[in-house]
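Following are the structures in question.
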Structure 1
Amino acid sequence: MRGLAILLSFHFSGFLLKELLHLPLPANVTGLILFVAALFTGLVKLEWVEDTAQFLLRHMMLFFAPFIVGTVVFSRVIGENALGMALSLVMGTLLVLLITGAVTTWLSGKEERG
């Protein structure tokens, strides 16, 4: 039970930090960063949370059940729009790669001049 309380307190701490500091990260990511930092610094011992973490990992499929049910329910709609969805995924990824490469090239050239 202590492990669950520790994990939930880090999740809640991440939520509070996100809300108070207006961080651009999701609360669960912020809480996870805090938790990993606490593990590395020794504030939290792995033994304290190991059983709870193993339990959550064993039952992870339950957390994805709503996503799976939604996919099954909307499979017809997804099938009808599969080409558009696939194109948008591929084109969006390529666009992000191209823009990132261009910005990186521009910034590295700016750094060499400056």
Structure 2
Amino acid sequence: MSAVPPVAPPPTVQPIPNYLAWSIISTVLGFCLCCPALITGIVAIVFSSKVNSLLAQGDLDGARAASNNAKTWCWVTTALAIVGLVINIVALATGGMSSYMEAMQQMQHMS
């Protein structure tokens, strides 16, 4: 009777997050609060959507890189959304839209 060599279990692959939900939510909130967040949010969505297609192709390194890029751009978009929120709060606290319109009219009369 010959001994059968033990079969090694397949290596466990940690799931690679795609951050798609975060990228979409931060893009929408960022667009509502601060326009530059739309650009960075679209970049985050593109990288997020690449993760699953790269995993399906078996490209684990590419999927990890896309995931890391998506996470970075999600943080950038979230930071811009927070900055936009703070700017909006300050603008409303210091007089809101009427103050803004007065400032714009004064600048138009100066030129």
Structure 3
Amino acid sequence: MGEVPAAFDHAEPAPGAQLLDVREPDEWELGHAPGAIHIPMVDVPARLDEIDIDAELYVICRQGGRSIEVVRYLAHIGYETVNVAGGMVAWQQTGRPVVADGEHEAKIY
């Protein structure tokens, strides 16, 4: 599989960084990070034009399994990517902001 890309430990992302959420639509609707781009894992290869190759790119899923696979794929084709360790569960547990579309309360776990 090659070397494992860097992991993000939930420190503050750099200004201008892009957060790519690769969870399924039902997971996204429960809650997500503000400003994240949502492209489900299976759609990433077909939607590469929506991902800025020049941006500092962080990839996130629920707990880190899917995002590490997407990070490996994107790194293989030339993107510089970072896996968000622990996913949205750790994101919420560390007090980082979570929003939801609609009127329900955002909740990851």
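One of 1, 2, 3 was used to compute FRET efficiency 1/(1 + (r/R0)^6) of positions 32 and 80 (r between Cβ atoms, R0 = 25 Å, to 0.05), and the result was 0.65. Which label is that?
Details: 1: 0.10; 2: 1.00; 3: 0.65.
Source structure: 3.
Suppose P(r) over Cα pairs in 10 Å bins from 0, in percent works out to 15, 26, 20, 15, 11, 7, 3, 2, 1, 0, 0; of 1, 2, 3, which structure was it derived from?
Numbers: 1: 11, 21, 23, 28, 16, 2; 2: 15, 26, 20, 15, 11, 7, 3, 2, 1, 0, 0; 3: 15, 51, 29, 4, 0.
Corresponding structure: 2.
Also, quick follow-up: -26500 is what came out when helix-only ellipticity at 222 nm (-39500 (n - 2.57) for each DSSP H run of 4 or more, over all residues; to 500) was calculated for one structure; which of 1, 2, 3 is it? Display every interim value, and only then the final one.
On the way: 1: -29500; 2: -26500; 3: -6500.
The value was obtained from structure 2.
Another question about this same structure. Relative contact order in percent (Cα under 8 Å, 6 or more apart) computed as 29: which structure among 1, 2, 3? Numbers along the way, then the final one.
Details: 1: 20; 2: 29; 3: 35.
Here the read-out was taken from 2.
Every read-out reported here was derived from the displayed coordinates using simple, explicitly stated rules and does not represent laboratory data. These figures come from a predicted structure and were not determined experimentally. Cβ atoms are built from the backbone, for glycine too; each structure is taken alone.
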